[in-house]
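Take a look at the structures listed below.
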Structure I
Amino acid sequence: MNINNNDTAVVVIDPQNDVLSETGVSWDLVGASVKANKTVENIERIFKAAKQNDFEVFISPHYYYPTDYGWKFLGNLEQMMLGVKEFARTGPLSLDGFVGSGADWLERYKPFIEDGKTVVVNPHKVYGPQNNDLVLQLRKRNIGKVILLGMLANLCIEAHLRDLLEQGFEVLVVKDATAAPHHPELGDGYKAALINFGYLANAVWSTDDVVEALS
């Protein structure tokens, strides 16, 4: 991929406490993978490089509101997420209790996300961006190439990857700026994701490679 700040953007999925902080509700499942990949640090490195070199940055967050708990059927991981109130907010128009919650940004990312330039799109509800405005926001800025990172590798990252590819974008996945659950029965989500990234993405690079390309 030819990366340049005219048509390439950084898209970060779910840079939120519940999946990246040791106090998050999913830490028991994802913590080992986050630490092994140095995911928290690598996401920050890409934020810094993107901002320093005038690349546009987009955030696709995951939020659940009280009305979402009225869903009549759920997938396996959805059931777990709603069961532990992952990414929970008090409502779509309320920030009561948001700051410092599991749905909030990791504190070290706030200077990058809350700089008045980063585009925070509507939340995705399951895993992919089909029901938010990520693609619209990218298209309106003539973005055709995406550097994709964040959480979780085998769920929201892979779902975003698949949909963006179907929408005609070139997508590079940053393999060590993501992580995944390791479940005793369901298996190693990170290993599964890496295999699919290799099959699907236009490129799969390390954080070192991406930072160099952004500079």
Structure II
Amino acid sequence: MLLSRLQDFIGGIYDVRVAHDVYDFLVTDRMRLPQAARGGTADEELIVAQHGGEELAMSLYLDPALLARLAQADPLERLHAGNVADWLTALEGVSHFLYLAWNAGHDKPVSLLELEMQAEVDKYVASYWLLRRQRPGHFPAELPSLLFGRTRIDPQLAAGRAGLYREASRYAEVFCRRLERTLARVQGRGGAGPGDGEVLAELRRFYRLSNARKRAHIERGS
């Protein structure tokens, strides 16, 4: 199924696995969400609850119409202008689920900034890898502009967190543009894209860093 394949796709890049499948936490009917989340309008939303330091509970909401469109135009088979927006929305949701589940499994706390920053990086990395696989002769130099240059934050959907989302996007953009230079160099010497050991090692180190260390790592290289 698409979301499970996407979970495996992202997990393969970072060499991370979790004990659960994203479909075990998927909700497509807002009326099944906690009362406070039922009035939302976003196509994707991760709902997290933890009481008294006990077991973490979470649900991933994805709009059923979005999932239906992706079933008709599977981006893992062919990513194009007609399905890229839905692809990025679904990718963000699976990224959130996987990152939170992996860190919870290692007893590591996750901040909202960290969660959003990693999702923005995942959008670039997964889209890059997918496009290189589907179009081997093409270097997707358009991705940073698509992901960081054209995006606008909807204040209503941001629920007062627009500044946090902008900060997460800014950090991710700096990291991804630096990564792009490495990817271009790899391709220039005949590499196969992000399968190159140098790039994968960097991505896997970054994934495992804490929020503070991620930002310090980005700032040192900017």
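Odds and ends about this structure:
- Among candidates I, II, the computation of P(r) over Cα pairs in 5 Å bins from 0, in percent, for residues 110-197 alone that gave 3, 14, 21, 24, 20, 11, 5, 2, 0 used structure I.
- Source structure (of I, II) for P(r) over Cα pairs in 10 Å bins from 0, in percent, computed value 7, 33, 39, 17, 3, 0: II
- Sorting I, II by relative contact order in percent (Cα under 8 Å, 6 or more apart) from high to low puts I first, with the largest value.
- Among I, II, structure where helix-only ellipticity at 222 nm (-39500 (n - 2.57) for each DSSP H run of 4 or more, over all residues; to 500) as derived comes to -9500: I
None of the figures in this text is laboratory data; all of them are computed from the coordinates on show. Treat the numbers as computed from the prediction; the structure is a model and nothing was measured.
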